[in-house]
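What follows is a group of structures, each given as structure tokens.
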Structure I
Amino acid sequence: MIHLKSKEEIELMRISARLVSQTLAEIATMLKPGITTLQLDQKIAEIIHSYDATPSFLGFHGYPFNSCTSVNDVVVHGFPNKTELKDGDIISVDIGVYKNGFHGDHAYTFAIGDVRDELMQLIRVTKESLYKGIEKAVAGNRVGDIGFAIQEHTEKKYGYGVVRELVGHGLGKKMHEDPQVPNYGKRGSGAVMKEGLVLAIEPMINLGVKDVYTEEDGWTIRTKDHKCSVHFEHDVAVMKGKADILSDYSIIEAAENANGELKKEAAAV
């Protein structure tokens, strides 16, 4: 069942979404070779609790961490661990925050140090595809229009693999609500979107083939060819004419850029 949100509920959801963005921005300042994803996860829990909020992921269907930290060929649901990030890695950090009865849930992929050009292009194109999908999240369009726009930009234009097994979703009082939002599909297919629908739109795009597999832990999903994957996610309210993006990448990007400038200064000393 699809649950449409009132204007007041959307504003509560904006608070949860922005808390995710603020958490990701703080994490962006910490990212460097040598840090572990377990250290990041512990900091994420600390930040979320400081907002008098709850990590949405911890305990969700038994998930044992506060965040998903997916490095290189891990598409999503990567377990935080003690392995140190290396120069040239990419990492998707996916976080959920529960506050005022509603969830925020989105992700951002970061480059660690000096990342090769083909991966920087994958990051750029995946982020572009997210916004192309969001452009279609307006009242009167269909869910398939979002997936078509993402697939058209990533798979048909650049030849990347669009993951089929994992999709975006509705968002609200539950972290996963109807409808599912695939990152592929036919234009004009799927449910008609109405004003007040809130979606987590999240392209998961692979450098190589689209195929993935799940590790024995039952959570970690990797690309079948072990080439890198990129994941971006925004929380979006469907409106007439133009979607309302509830999350905020601008503060993440500012923190990411500041971190990069600090690294350049340190290297020059």
Structure II
Amino acid sequence: MKKQILFAASLMLSVSATNLMAANLGKGSAAFDKQDYATAFKELNPLAKEGDPDALNLVGQMYENGWGVDKDEEKAVRFYNRGASMGHLGSVNSLRVYKDKGYRVELETVRPAAESGDAQAQNRLGEMAEFGYGMQRDPNQAFQWYQKAAEQGYVAAEHNIGRCYNFGTGVAQDFSAAEEWYRKAAKKGHTDAMFFLGTLYSNNHGSQQDQDTNILAYAWMHNAALLGNPTAIAIEKRLVMKLDAAQLDSAKALAEEYRQTYVGQ
């Protein structure tokens, strides 16, 4: 009987706390909509500290814009990230809008530099066009900018062209072309190119038929792992299971050859 009484009391306290939280959120949201930010912050900030996603989003907006509090964009991003990590759509959208403002500012500098022939800017403008950073997504335009940068030997652009061919981004999918461009970048020590080249071979999409594709995959993946790619470390372990003792010896020897030839550059 005593346990039942305690349980009932606990349940009532829980319901009461939930109702109070809902009331505070409602009051804070209403104050926010009325631009009464002093009241909004008073009601919402304690809830945000407790991890309420709606409160996190609203308090984040207050910090981002300096509404009722000192403007603090770093703190705003922390609030948005907490809400976004919970899958809160409002926080995700607020974070996207915030980042997009920064991208639009970046675009004002990047575009003129790219148009004047700067390879690094051309590659960055390609990335911004591909992923919609501060502009409308345009995979075709992205590929064109990557080409301009790659023509100047810019290694990141060479990798990006390989990735475009690999996934059919702004160009028809072509694994042979992807392999060619990945190898150009990988031979210059580009870690991501090594990783993607390894995945290409592990999926049996490479055109080099003079060697076992799993051996090639291991050799490139091993070097990507050495350079700190965490996903490469996991895939390398799985590739080892596909190789017999003789193949593994060959794979390790090839990986060492690649390391001495390319990674040390």
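Values in this text are rule-based calculations from the coordinates and carry no lab data. Being a predicted model, the structure only gives us computed values, none of them experimental. Cβ atoms are built from the backbone, for glycine too; each structure is taken alone.
Starting from the value 75, 62, 32: which structure in I, II was Cα extents along the principal axes in Å calculated from?
Details: I: 55, 43, 38; II: 75, 62, 32.
Of the structures listed, the value fits II.
Please compute relative contact order in percent (Cα under 8 Å, 6 or more apart) for structures I, II and give me the label with the greatest value.
Largest calculated value belongs to I.
With distance in nm of label points 7 Å out along Cα→Cβ at positions 49 and 249 coming out at 3.2, pick the structure among I, II it was computed from.
I
Which of I, II yields -24500 for helix-only ellipticity at 222 nm (-39500 (n - 2.57) for each DSSP H run of 4 or more, over all residues; to 500), as computed?
Matching structure: II.
Match the computed value 1.3 of distance in nm of label points 7 Å out along Cα→Cβ at positions 41 and 89 to one of the structures I, II, and report its label.
Structure I accounts for this read-out.
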